[in-house]
Structure I
Amino acid sequence: MMLVRRSDERGPTRIGWLDSKHSFSFGGYHDPRFMGFGPLRVINEDKVTPGAGFGTHSHRDMEIISYVLDGALEHKDSIGTGSIIRPGDVQRMSAGSGVAHSEYNASASDPVHFLQIWILPEAAGLPPGYEQKSFAAAEKQGRLRLVGARDGRDGAITIHRDVDLYAGLFDKGERAVHALSAGRLAWVQVARGTITLNGETLAAGDGAALRDIDTIEIAGEDAAGNAAEVLLFDMAA
């Protein structure tokens with residue numbers, strides 16, 4: 001089974017400094033058909049104007065992943081972490097027993113465009129934590145590169161849940177095949193560009209839920225130099 005969630009069906013939040021689109025119910029947007037998928041609770045595509053951002057606020061019992069597409073995102077938190085997140089970086093903040101943080105556009109002149117992803121952790125009350133790693137475009141070109149995993153294998157960030165997160169870049173003619181083990185779920189999110197997913201065309205902002213399927217095939221549809229960017233979540237149900 002594959003259920004496609006089109007970009008223009010997502011819930012919007014638009015205020016002066018923020019243009020956000022929600023694949024699942026979030027904040028003031030509620031759709032009982034899309035409350036999450038498996039342990040995946042939030043995928044927000046955020047565009048923040050120069051110098052603006054999310055002031056200090058608190059979270060608990062959530063794995064929060066930031067994936068920057070364009071620009072630079074400045075992160076500060078109550079456990080002493082401060083960093084700039086740029087394209088190619090994958091950041092994981094474990095809110096656990098409680099953490100406060102802020103996220104701001106690090107530039108005074110350019111917007112920042114990023115995906116914020118929330119995953120329910122395997123247990124409540126975990127110690128708060130932070131991790132950030134960079135993955136070169138060459139590692140993702142024409143293939144799915146593991147960037148997050150429960151065991152942090154192959155240089156991936158550690159996610160406190162049985163979720164394997166892959167990122168890939170695909171020009172036209174490039175493809176990847178991913179085997180989905182029995183009983184597992186998958187979500188594919190197109191961050192930019194156009195792909196075919198098991199023969200179905202998906203464009204930027206589209207997502208798809210997959211279950212009871214054993215093979216996932218992703219193929220690029222854009223000309224060389226305009227690679228589609230894709231995230232794949234392989235999750236225990």
Structure II
Amino acid sequence: MRATFFETMPRVIGHRGASGLAPENTIASFKKASEVGTQSIEIDIMITSDDQCVICHDTNVNRCTDGTGPVLLKTLEEIKSLDAGKWFADEFAGQQIPTLQETTDLLTKLDISLNLEIKPTDGWEVPTAKIVGQELKANLPSDLPVLLSSFNIEALVTTGEIVPHLPRGYLSDAIPYEWERRLAEARVDSLHCDANFVTEDAIKAVQDAGYHFLAFTVNDPEHAQQLLDWNIDAIITDYPDRMLPLL
């Protein structure tokens with residue numbers, strides 16, 4: 001039986017792998033996270049024009065590859081032809097944008113749990129969520145703990161209807177106005193906020209209401225220590241190597 005994400009969740013989670021140490025959302029970044037001792041990572045998923053699930057943060061490939069244009073308008077073959085590593089450093093030249101299947105297979109071998117953020121292109125929230133949910137239902141390794149998250153409630157609810165056994169987290173920069181209503185509406189288990197908006201009182205209130213509280217993206221060790229002292233459930237960081245010694 002698969003352990004749930006929160007049963008195994010560490011207090012430090014790698015952002016897009018270990019994106020301060022290797023090109024984000026690549027196999028190299030996931031392996032680097034493992035090398036420095038990370039036990040869980042947060043990554044981003046979207047779909048291609050031929051309905052394939054790929055790991056990429058931006059709605060286009062401009063920033064993190066040698067290509068241009070929206071992910072949603074490219075086939076998987078076109079996505080795989082791009083270099084997703086050289087922009088970060090020459091040593092990573094040849095890295096590709098990975099598929100969800102490639103990623104989950106690797107994370108299972110590395111014994112790393114997964115926070116999978118659904119990143120739909122505006123207007124494609126439901127189709128994206130359905131395809132991601134169907135892929136997870138069909139191919140998710142049975143022993144990989146997964147937390148789904150998104151800024152988009154519609155995507156969370158849609159995916160949750162397909163894989164209801166997976167926990168879900170609602171993403172928001174600031175703590176949402178009427179957050180209890182929003183979290184109930186989204187049918188989620190956790191709230192994930194920009195660390196700059198997080199207070200000790202907010203953490204306690206959210207946890208007292210029965211939700212987990214995660215903060216992103218925390219790269220300053222002093223700020224991380226403050227959040228950990230406030231008993232936040234987990235921080236998400238580009239530099240897990242800097243944060244793990246705080247534990």
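What to note about this one:
- Which entry (I, II) yields the derived value 0.5 for distance in nm of label points 7 Å out along Cα→Cβ at positions 45 and 69: I
- Which of I, II leads on mean count of other Cβ atoms within 10 Å over residues 149-156, largest value: II
- Source structure (of I, II) for helix-only ellipticity at 222 nm (-39500 (n - 2.57) for each DSSP H run of 4 or more, over all residues; to 500), computed value 0: I
- Of structures I, II, the largest value of FRET efficiency 1/(1 + (r/R0)^6) of positions 5 and 125 (r between Cβ atoms, R0 = 35 Å, to 0.05) belongs to II.
- Among I, II, which structure scores highest (criterion: distance in nm of label points 7 Å out along Cα→Cβ at positions 109 and 229): II
Where a number appears in this text, it was derived from the coordinates with a stated rule and is not lab data. Everything numeric here is computed off the predicted structure, so don't read it as measured data. Cβ atoms are built from the backbone, for glycine too; each structure is taken alone.
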